[in-house]
Structure 1
Amino acid sequence: MLMLNQTACRTRAAVPALAVLLVLAACASETTAPVPQSGELEIDASSNTAFTYFSFASNGVVQVTSPTTSTAWDMAFRRYTVRLNGGVAGAGSVTGFNLANNAAATNDEVLAFTPENQKPAFDAVSAADIPSSGFTSEGLAPDYTGWFRPTATGLLPNPAAVWKLRRASGAGAGAYAVIRVEAIVNDPSLSPTDGMRGITFGYRLQTTPGTLGAAQSVAVDLSTLTEAGVNLASGAVVTPTAGDCSWDVKVTRAYTFEINAGCQAGTFPFDASEIFDAVTGADDAPEYGAFVALVSGPIPNSITSHSGVFLYSLAGDNRLSPTFNIFLVRVGTSVYKLQVVSYYSATGTTVGEAGHPTIRYEKIQ
């Protein structure tokens, strides 16, 4: 009997010709075995700024030098954010669909979920559950709250939230900026509909392609105004009349922050890895939303939505609990089912182990 093993692969010249052919076939099968199409994997996504990239074809984490131009990755993970390689997020054509199987679960039910008791639901999903339509890629959606942080004493600015801004058409072709909120003045009443008495924008103007100017700021006094527009080129506070393209952004006492979409203004959000003072251009976004925008896709990145991946502090312990919702991810002609079953490292559940989601996946088409 011929033993087709590694030793045989090294000594095949000493066996008869027919046996050589058999050994070569065996050696070839050893080196061309298909990559597994299912598994469970813990991913270190603990960085606050850098994504970790995953490929179904590679069956694991891959290193990516240029995420916006690379098709080597299918999904990206950072803390509780999950993105697909497509749309405004990357050069791929990866799309997804949310089965939202646990979207109606109560908080107590979610707290009782475990990787074991949610596996039957995962196992039950098959090709028959793939919808004929409804797969979407990463796009832009309005961000109404990203520019502030709520506190007991009023709203505080969130200068970490920055946008690339295509300015109103009245500014001329090639007029862009980066912009953020640096200060908020709250009325003691803290009325959500009439509580903001001032706001300060920090920004950098771009009038030459790929060249942003020095940081500037403009303070808007709302103590006698209910709304105000700002022309970023001059820093002038103006009345934001509809159809007037002389203003770029508008704010109101009701804590609204808008852009002059009627004059083709648009925004694209900074990634967490980008720095306000370091970026060199604002004219390189893949798309500009007609609103203050955030990246949004078929896998919700909300920690308060039951159709998302995680829910926050359900037991009052400041921990994230997986919803065990199941998502379908289409890569080319293949479709995978995906379920996130943990947020913490297998070594523990303390803060140090946060940002280590474990994914469960399997190819179903």
Structure 2
Amino acid sequence: MRGEKIVSLDAISGNYDSIKKAVGAAEVIGVIKADAYGHGGAEVAKRLGLKRYAVATVSEALEIREVMPSSEILVLGKTFSDEYEACVKNRISLTVDSESEVLKLCKAAKDMHGSAYVHLAINTGMNRIGAKYDKPLNKFVNAINESKNVVLSGAFTHFYRAEEDACLMQSNRFLSALTEAKITGVIKHAAATSAIKYERLHMDAVRPGIGLYGYGLNGLTPAMTVKCKVVAINRVAAGETVGYDGKFKAKRNEYVATLSLGYADGIKRRCGGVVLIGGKKRNMVGNVCMDTSFALADEKVKIGDEVVFIGRQKNAEITAEELAKRYGTIAYDVLTGFKRIKTVYL
């Protein structure tokens, strides 16, 4: 096998338990968008068995509906009119933020003799989507109240910075907007994972994303391991180069291992990565190829040896956060990037 992505469902369950303990009575809405941040949306949903999940797209929601027939599934992103029918038929909850959107959805649901369930998104500073917190919501509320086919079941905002004061400012804006609009009796929720540690930010529910997978809070367990094999060993003399464009030039005689995963598998092409071979951290060198990559080795490394991109090997560990720092990105980017390799669930 060229490589494999190993996902510990026990670790994800343990992370959920830790988060639930931290938020007390607040409900935990499992964010499983982007295939559960690369961990497998359907498998994670089945393992956790939660009352509510959040995804980014209708296609993701329909995938989860197949394995979770009773859970509420909320699409956090924008939904388009040609997707309304699938949502009504499959009881997928939608995010809305305007009167015009509600009216379109109402007509679609009425034509289908069905009901559409929605959560109101309020923009408290992220400036991505949502009704602006300081603008009147009367028209929106009236459109909902006058509709027999659209049901308001929730309202949410998204924290753009995980510092307590910034989150509290957004939380106050959010709650004030709901009070001003006289919106009551719906589930109120907010995110991000790293804000969960602030008790006064817990509403009716929290939406942990990357926290379920082991990052963003202390005490969590990374759930993903990515492995491959050494497929060749080259003795490179001082002055010789490795890979396309001769990106790496040996300053002394070196052993260089060829690894069985490349950028088409999610290994970042730019230099700066590190792997574990034989329980030691080894610097990656040269330009990553589409199907292979390179790392410095020694005379003890053999063809067929295990290579770990993320995970533990003996007493050493590489996390998605460490790789992200080396690549100048974030752990989310690393975790969601792996593809074309088999996923094994523990």
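Values computed for the structure shown
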| read-out | value |
| --- | --- |
| Structure (1, 2) behind the derived value -2500 of helix-only ellipticity at 222 nm (-39500 (n - 2.57) for each DSSP H run of 4 or more, over all residues; to 500) | 1 |
| Ranking 1, 2 by Kirkwood radius over Cα pairs in Å, the structure that comes out highest | 1 |
| If volume of the Cα convex hull per residue in Å³, for residues 173-284 alone is computed and equals 108, the structure in 1, 2 | 1 |
| Identity of the structure behind 12, 34, 24, 13, 7, 5, 3, 0 (criterion: P(r) over Cα pairs in 10 Å bins from 0, in percent, for residues 125-236 alone, calculated), options 1, 2 | 2 |
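All of the numbers you see were taken from the coordinates with simple rules; none came from a lab. Note that the structure is predicted; figures quoted are calculated from it, not measured.
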